[in-house]
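Please treat every number below as a calculation from the coordinates, not as lab data. On a predicted model such as this, the values are computed, not experimentally measured, just so you know. Cβ atoms are built from the backbone, for glycine too; each structure is taken alone.
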Structure 1
């Protein structure tokens, strides 16, 4: 439709933001684009796993 407005931005969620924040604070001097891509996804999935593991415990702490 001509009236649709779509706004996309990066990072689009907390996990993408945390991934970028983490990687920005690493020494990436000799990292190739291919290595950086691999590091991004490895970091993203580690953060996603930690989020899943800790979100329920954090919610119970703050809402009980």
Structure 2
């Protein structure tokens, strides 16, 4: 299983800070609106998380364990 780390979206090295058409930036911004499938809270920069087996739902590492 792979554990991911939430990137810091306020870092211009991670995502453009101005509107853009980059698919990577769009996907990261979309992720920022996701909630943990278990606890319902959002994800913060630096937190570890997993995707469920189908890759549809994101779960905090602390909620998974």
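Of structures 1, 2, which gives -5000 when helix-only ellipticity at 222 nm (-39500 (n - 2.57) for each DSSP H run of 4 or more, over all residues; to 500) is computed from the coordinates?
The correct label is 2.
Work out which structure the value 2.6 belongs to, where distance in nm of label points 7 Å out along Cα→Cβ at positions 38 and 54 was derived from one of 1, 2.
The read-out comes from structure 1.
Compute volume of the Cα convex hull per residue in Å³ for each of 1, 2 and report the one that scores greatest.
For this comparison of volume of the Cα convex hull per residue in Å³, the top structure is 1.
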